[in-house]
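Take a look at the structures listed below.
Every read-out reported here was derived from the displayed coordinates using simple, explicitly stated rules and does not represent laboratory data. Since we're looking at a predicted model, the values are computed, not measured. Cβ atoms are built from the backbone, for glycine too; each structure is taken alone.
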Structure P
Amino acid sequence: MYDVAIVGGGPSGSYVAYKLAAMGYAVVVLEQKEKLGERVCCTGIISQECVESFAIDNNVILRQVNSARFFSPSGRLLRLWRQESQACIVDRAAFDVAVANRAQGKGAEYVLNCSVKDIESKDDRVNIEAILFGERLDFESRVVVIATGFGSKLSEGLGLGKASDFVIGTQAQVETIGVDEVEVFFGQEIAPGFFAWLVPISQSKALVGLLSRRSPGLYLKKLLSALLAEGKIASTEAELIYGGIPLKPLARTCSQRLIVVGDAAGQVKPTTGGGIYYGLLCADIAANTLHRALENDNLSIKGLVSYERQWRRKLGQELKIDYYARKFFERLSDRHTDRIFDIIESNGIDKALLKAEDLSFDWHGEAVLRLMGHRALSKALKTMKIPFHLGERG
């Protein structure tokens with residue numbers, strides 16, 4: 001019997017595996033893909049803070065980013081720039097493999113092409129039913145971590161609920177022509193209620209993608225055609241990859257002998273859909289909680305609930321503010337968005353936010369509050385009659 005079974009070999013699951021295997025626990029990671037890092041719909045943008053906090057290997061970093069160009073629906077441009085690097089773009093497949101290699105280097109066992117069908121928590125163990133190469137295979141562990149990413153029904157089947165709000169992302173890798181900055185596009189005809197991106201990952205390649213609640217593939221094909229017409233990409237021929245992104249966390253992320261972490265738990269920024277850093281932060285909390293619980297042989301809900309308390313204390317308010325900002329943004333028309341661009345630029349709000357050293361790439365809540373609280377913007381929003389109540393945060 002294993003001490004810990006982890007379902008999912010993405011960054012969050014592998015980081016829990018790495019930490020616990022390094023502490024001497026018997027860890028197995030069950031991953032349904034045939035190989036790690038296969039077909040991941042993720043831009044791979046992480047902050048410098050994330051790189052430093054989790055000692056991300058330089059070998060998986062494609063490039064650093066210190067600027068971005070934002071285009072309003074009418075084409076108005078806002079360019080945000082800081083002298084120092086704000087983020088890094090990682091090769092997501094290589095990143096997944098690197099974190100898994102760390103875990104394996106500490107003794108964690110990986111079983112690939114392994115699809116988990118059922119999890120049953122008993123008083124003294126967890127039984128896991130899986131399919132490996134078409135054959136049933138059963139695993140036993142003292143505790144299980146669900147780190148499947150979005151879309152798995154395991155958490156729902158175990159009574160932890162399901163994602164109450166989500167969006168679909170789609171992305172493609174393309175050849176570029178003279179694109180050297182991240183570009184972000186807004187507009188109801190581009191990505192209704194959300195945004196699209198063009199992220200250069202090398203001198204000649206970039207990731208193009210968007211978020212949408214409906215027909216994301218159709219919108220991305222239209223965007224690719226527009227970028228081709230503008231001379232920014234060489235061709236519209238590209239494979240589209242899709243992925244679901246939760247916008248709200250699960251109601252519960254732990255129970256007896258069970259913890260849920262990462263995208264599977266909804267630990268994702270509602271503003272951008274980014275989940276790598278928050279997932280790693282929560283994976284770290286999960287590993288430390290499990291270490292104490294395993295040491296004390298107390299894997300009851302009482303022994304694991306500190307995980308829930310700690311991650312919500314760290315991220316809960318941030319996620320609430322970001323979620324209501326997300327819902328507010330979805331109510332904007334193209335005219336509203338263009339007006340907001342005008343106000344931000346004419347009042348120097350963008351420059352003021354850039355100068356604020358306490359504002360971070362990863363922590364959007366404070367920036368949202370300052371932006372919405374700015375006198376000029378707040379007054380304009382009232383005339384637009386767009387409801388946005390910060391009291392809803394509570």
Structure Q
Amino acid sequence: MTEPKALKPGWRRVNFGDVVRLSKARSQDPLADGIERYVGLEHLEPGDLRIRSWGSVADGVTFTSVFQPGQVLFGKRRAYQRKVAVADFSGVCSGDIYVLETKDAQVLHPELLPFICQTDAFFDHAVGTSAGSLSPRTNWTSLAEFRFSLPALPDQPNCVAALKVAATNADSFAALADATRALTKSAIMDFFSRSDFPWKWEPVGKLGDVQLGQQKHPKYEAGIAPKPYLRVVNIGDGDLVLNDIKSMDFVGRDFTKHRLRHGDILVTEGDLVSPFNVGRAAIFRGEIDDCCVQKSLIRFRPHPPMQSEYALAAFRFLRYAGHFARAASTTTVSHLVANKFERVLMPIAPAEQQQELVDLLADLSAAEKRAELRMRQATDLRRSMEQAVWG
């Protein structure tokens with residue numbers, strides 16, 4: 001939202017604080033005031049205007065900021081997380097959430113406000129005016145100075161309608177992608193819960209080669225090209241996440257030992273949050289040349305005739321069902337060290353049924369990727385429409 005050369009007839013440049021009010025409503029005893037739900041920053045999802053989860057005031061809460069249906073909740077702490085939502089129920093919220101509302105509906109349509117708060121320019125302003133290192137926060141005085149182009153009042157309902165359609169479209173494809181992921185998990189759990197197979201349970205270490213990743217060297221040697229490597233953040237639930245790849249030096253060390261091959265499975269060895277996140281797995285399919293893994297990952301290379309796709313499905317089951325969590329050593333950080341990983345028992349189904357599972361999961365994966373592609377396209381369209389309104 002840079003200063004435009006010319007505005008449409010009836011449009012004008014305003015400060016956010018000229019048309020938006022910060023709600024000061026408070027409740028010192030929410031439960032006695034009949035308030036049942038509370039919302040923290042953890043309940044707001046980036047890019048999602050719906051509030052889909054909340055806590056119960058009856059379970060105990062110290063929040064006092066009151067919000068009502070239709071008001072906008074904006075996460076002022078770590079604004080780069082882009083947490084904005086429209087309340088469809090009343091409750092109390094964290095002090096790190098601003099409760100915003102239109103000052104005058106005859107100046108700013110209330111339903112246009114959340115879309116203003118979702119623009120890149122608004123977030124850029126909020127992040128740029130945040131203070132603090134570990135937990136930066138923006139303040140109302142700074143937000144109130146944000147300038148944007150306010151549509152003429154007769155144009156605002158059309159803007160709202162167009163932006164709602166774009167948002168609903170993006171939300172629908174996001175829900176479809178979530179549904180396909182849930183269906184995949186359900187298919188895996190159902191398969192490994194079947195009792196009509198002559199199951200065999202074998203230690204992971206007998207079914208493939210297990211290798212812990214390489215410790216990252218702190219310095220590079222001049223003239224030696226570092227090698228790309230994968231980390232915990234690159235391992236999704238079944239798929240690699242390749243948007244942030246680092247490199248490490250292998251001078252004086254055996255790169256061949258750690259070089260990845262097509263079909264290798266990478267398993268997360270540790271997790272700061274929960275032992276149930278340990279053992280997240282994905283297949284390397286040769287996406288990056290001369291790639292290796294960091295020490296925080298375990299590489300599993302299945303012995304023939306086991307397919308990598310079946311081994312991956314089995315690992316996902318073992319994580320979902322808590323087998324990896326029970327094998328992990330838990331102190332401050334949960335660790336599934338390589339020798340414990342090797343002793344975990346893996347369920348082995350008959351070959352024909354293994355292939356059926358692999359084929360089913362391939363179909364579900366393709367459906368999930370199509371849904372994610374449509375979701376990205378819908379999100380891009382939504383941003384284009386925002387630009388068309390305010391650009």
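22.0 is what came out when Kirkwood radius over Cα pairs in Å was calculated for one structure; which of P, Q is it? Only structure P yields this read-out.
For the structures shown (P, Q), FRET efficiency 1/(1 + (r/R0)^6) of positions 149 and 341 (r between Cβ atoms, R0 = 30 Å, to 0.05) is largest in P. Out of P, Q, which structure matches 62, 42, 30 when Cα extents along the principal axes in Å, for residues 117-316 alone is calculated? Computed on structure P. When distance in nm of label points 7 Å out along Cα→Cβ at positions 213 and 229 is calculated for each of the structures P, Q, the largest result comes from P.
Comparing structures P, Q by Kirkwood radius over Cα pairs in Å, for residues 173-236 alone, which one has the largest value? Ranking P, Q on Kirkwood radius over Cα pairs in Å, for residues 173-236 alone, first place is Q.
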